[in-house]
Structure I
Amino acid sequence: MKRAVITDFDGTITTKDFYWLAIESGWPEGEAAYRDWKEGKWKDRDFLQESFRRIAHGSDSVEELTDQIPYDHTFPAFFRRVKEAGHDVYIVSAGADYYIRRFFDKLGIEVDGLYANPSYSAEGALWFDLDPSWEHYNDRYGISKKSVVEAIAAGYDETCYIGDSEPDRHAAGAVDLMFARDQLIEILRREGRPFHPIAAFSEVADVLQKQGWIK
């Protein structure tokens, strides 16, 4: 059976979103802007771009901040078990692909596919390079997780998804198994969607083992 694990990055593999590292480094007003964003006054991609732009005013470079990203240390072992079982692993993120690629390079992990907002580092900051003509483009997030996950799932017999926040809810109807942590737990409960609540990838592994995905 052909299976794929699809997971978000910020707040799911990592334990702190990259935009918080950017805010703490160079955007003192970022916490107030964060509250405005959560009240719907910013598009997601615009808030992220502003936080990434402010890195140029901070004490750390984009690369230094990337190297500081805290993460779930059960993820590498989880990744190895999934790959040993012959399954594919995809990352689907509304963040910037620049720091995600650097993060995995540092860990020596090569995923089967990375879907995130195209980006580059220049002038001491991180910049999105979005293309509205891209088939998976979304005006709010930059990337449509629903579109990407549906496209991936079409090539597999079974898929699962792991996420932590509102953008991840759009993937829920496209996969066979849904895993949620943090904010996503309450969102999916309100919507009455089936899911497994988790706090670490070791817990995802426990469920997948019981389901016969991995040993």
Structure II
Amino acid sequence: MKKLIIPAILSSTFEDYSQKIKAVEGLVERVQIDVMDNRFVPNKTIPFDSLAAVKSGVYKEAHMMVDAPCAYIPAAQRLGVGTYIFHVEACSSPKLVYDIIERIRQYKMQPSIAINPRTPLKAILPYLSQLEHVLVMTVVPGFGGQSFIPSALRKVQAIRKRFPSINIEVDGGINADTLPKANKAGANYFVMGNAIYKQPDIGKAVADYRRLVKE
């Protein structure tokens, strides 16, 4: 199963977004763009539509920490997003979850669902057979630089056991210490923010992290 190191771009300014995406272009296959609305989480990022001004060929996934995930789907397509990740906690009913999955597909993007550490795994299990990708949060979403929550890996283990071929992404507090633990639990996509961008040599850091999950 393919394993990816995915830089997380959490930006409140256009300049920061531009610098971060350019810093990893050519070094990674995929980046994650964090989108926050100051309602679903107590933080806000740069307006989604303005990001299209930065041209980049790197594959983009959008992590939508918003309370109305359907509203952002057209803007994500215009930005060139390939995978659209929405939170089960933002959905008031199973019907809405299915409707969002279908709408994402109508816009030619891959749908994915995210789950927070305190949410029971059963909240997403009915949908995983329809998906190729799931995001397990290993911190409470909203801010970068938080401490890893080890108990979240039990969700990873349970999902991997039931859905052997699904891509399981972990996000939050992933660094050189927690990366091997997430890898052992069954994750294969690893989102990293400060652990990449605060390194003096980003290329070397990415290469070192790749070696950790291949060993």
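Out of I, II, which one gives -11000 for helix-only ellipticity at 222 nm (-39500 (n - 2.57) for each DSSP H run of 4 or more, over all residues; to 500) as computed from the coordinates? Structure I accounts for this read-out.
For structures I, II, which has the highest computed value of mean count of other Cβ atoms within 10 Å over residues 140-147? Walk me through the intermediate numbers first.
Working: I: 21.5; II: 14.2.
Once mean count of other Cβ atoms within 10 Å over residues 140-147 is tallied for I, II, the winner is I.
For which of the structures I, II does the calculation of relative contact order in percent (Cα under 8 Å, 6 or more apart) return 24? Answer for the origin of the read-out: I.
Assign the value 1.00, calculated as FRET efficiency 1/(1 + (r/R0)^6) of positions 28 and 84 (r between Cβ atoms, R0 = 35 Å, to 0.05), to the correct structure from I, II.
That value comes from structure II.
Taking mean count of other Cβ atoms within 10 Å over residues 36-43 as the criterion, the highest value among I, II goes to II. Sorting I, II by mean count of other Cβ atoms within 10 Å over residues 20-27 from high to low puts I first, with the largest value.
Values quoted throughout were computed directly from the atomic coordinates according to the rules given, and no laboratory measurement underlies them. Note that the structure is a prediction, hence the values are computed from the model and not measured. Cβ atoms are built from the backbone, for glycine too; each structure is taken alone.
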